[in-house]
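Asker: Down below are the structures I want you to see.
Please treat every number below as a calculation from the coordinates, not as lab data. A quick note: this is a predicted structure, and the numbers were derived from the prediction, not measured. Cβ atoms are built from the backbone, for glycine too; each structure is taken alone.
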Structure 1
Amino acid sequence: MQLSRFKTRDWPANPKELIVSQDWSEKKERSNPATLKLICWIALHTSRFFARFWLYPITLYFYLTSAQVRKASSNYLKRINGLTGNPLQVAKHIFCFSATILDRVYFLTDQFHRFDIKIHGLEHIEELQQTGKGAILLGAHLGSFELLRALAIHNAIPIRILMYHDHNAMITKVFNSLNPDVAKSVINLASDNAMLEMNESLQAGNLVGMLGDRYVKNDKRISCQLLGNEVDFPSGPMTLATITQVPVFFFCGVYCGKNNYEIHIEKIADATRLTRAERESYVNHVTQKYVERIEYYLKLYPYNWFNFYDFWQDESH
């Protein structure tokens, strides 16, 4: 399939439409380069046990200094059966997020031997590889998206990541310095050539990973049911899949405590040729299917949800 077959109007007018947010993109970064570099140094020059000790004061700091994080965490946790969103649970939620950020240092420096990583659903990718075709790996802010690298390295799977560099630019810069080769695998959505790069990668048989649980201003959105209430999700990722005619796999890499992670891969859409008239209903259906998989894993791993803002707009009601 050649890019020339696509009509210009089929593509999103703005590449940013393929990433996602309610008001998340307005939030400023809470860290600073010196602190992040210190954390990286501690992680790389001491034991992981010693490095994890510092997660406790970091968790306490963010708990005490960010009312937004506390409210967002509590409001979310109340939606999970058996949880009340009390201070201890909120602190555990923040700790879990901090732990995945620390472990990202090890993942970026190829220290996967430190972890016990179980992969479920790898057979889907192995079957795809035999066809030589590409696919979209659609994740969420659920666990560690960095585990895509573990999947790629240990199974010789070519993966490109579609993301927006400018958001959390300082954090991205610090982490990219740990492994410049990883930065080269990223397709920057802010680039005018982002869609061309992505399509070329798919046609070359690569997997393209992206996140699909946040939208940016002016995105086309789909109202979906998540944990009992309607939430808007961007239509861009599934629209992209129908245009490029590639299958979509749900992906999450959840943190299970200590040094344990699990990767889950599920096919949620086959490669499908659709007319423009058929596309809208199909995209709506598959996006809701994607959201249902998010809900399924949130109920199994509730402390892995890392959208620390008013995702359900509870504070505005």
Structure 2
Amino acid sequence: MTDIDTKVRLAAFKWLEEQCQIYGDTLPRKVLEQGFIFQSKQIHLIGPQGIFIPKGLSIPLTITTSPNSPYDDKDIGDGLFHYKYRGTDGQHRENKGLREAMIRKIPLIYLFGIGVGKYVPEWPVEIVEDNPSALTFTVAVDEKKNWFGESNAVKGTYPLRNETDIDAKRRYLTVQTRQRLHQQRFRERVLQAYQEQCAMCRLRHPELLEAIHIIPDSEPKGEPIVPNGISLCNLHHTAFDRFVLGIRPDYIIEVRGDILEEEDGPMLRHGLQALNNQKIILPRSRKDCPDPDRLSDRYEKFKKFILN
């Protein structure tokens, strides 16, 4: 007899993959609340509490971190995630459920809140340690490969895995996930500051917007903070990165001279040439505006590129 819990989990993994293809890395809460249909039953992926057990299951399906929570996924130096118990009672149903998932090596979905009503899903994750004295569980990210495959979902079985070096792989994947989440949170804060529009052309489709770093994050002044970011559409992000245009410290756009002299149709005229000497759209809050010193550093690189 197949395990209904396993089938639901594998169906959830496949459903999340489909939703991420539609919405990108960040999913709206309403999509997670609605969930999907499994054998004529609605399976929700998120609830009012952080540890969520859908109706009909005994083991949690998801754990959720609030964007405003200071402790749910705290990093204490080992690179893994540390998720807080529900309350202080280790025998609470939800805490017992996560403990059971750890013992049975049952995979979960981690929903990381990066903004109001916005979550980045990561799956599969596993509980790898119970820390009663700290009231936390240690969570590691596992490999996605084959977890949402049709054959596994139909059979109701988890894929066979080679346990060799699995701990090292989990740590690597978890560190990568943490770095990606930092970037997602940076993007969310920047787009929110710019009211989800391109600072150059006012395009208001978030799926076509990116939070660019004025100074790359690989450099000393490249912190993932809003004053080091600007909300740009795909076109203008690439134009900024490739020095097709630059932004002066006074927020004025400067299009490269050779681009201004080209003749190539409406996209060139309206999408690039018309931006020359225009001021970028700024956030309402002065503290969120691009840092003039960082813009100055970047603008110097733009001028050097033109001279070469």
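Asker: Computing relative contact order in percent (Cα under 8 Å, 6 or more apart) for each of 1, 2, which one ends up highest?
Answerer: Largest one: structure 1.
Asker: Assign the value 22, 20, 18, calculated as semi-axes √(5λ) of the Cα gyration tensor in Å, for residues 114-249 alone, to the correct structure from 1, 2.
Answerer: Only one of 1, 2 returns 22, 20, 18 for semi-axes √(5λ) of the Cα gyration tensor in Å, for residues 114-249 alone, namely 1.
Asker: Have a look at 1, 2 and say which one yields 14.9, 49 for Rg and Dmax of the Cα atoms in Å, for residues 194-289 alone, as calculated. Walk me through the numbers before you get to the answer.
Answerer: Values: 1: 14.9, 49; 2: 13.3, 40.
Derived from 1, not from the others.
Asker: Something else about it: A value of 21.7 was computed for Kirkwood radius over Cα pairs in Å; which of 1, 2 is the source structure?
Answerer: Numbers: 1: 20.2; 2: 21.7.
The correct label is 2.
Asker: Of the structures labelled 1, 2, which one yields 2.9 when distance in nm of label points 7 Å out along Cα→Cβ at positions 90 and 234 is computed from its coordinates?
Answerer: Considering all the candidates, the number was obtained from 1.
Asker: Separate question: Given a computed value of -13500 for helix-only ellipticity at 222 nm (-39500 (n - 2.57) for each DSSP H run of 4 or more, over all residues; to 500), which structure among 1, 2 does it belong to?
Answerer: The read-out comes from structure 1.
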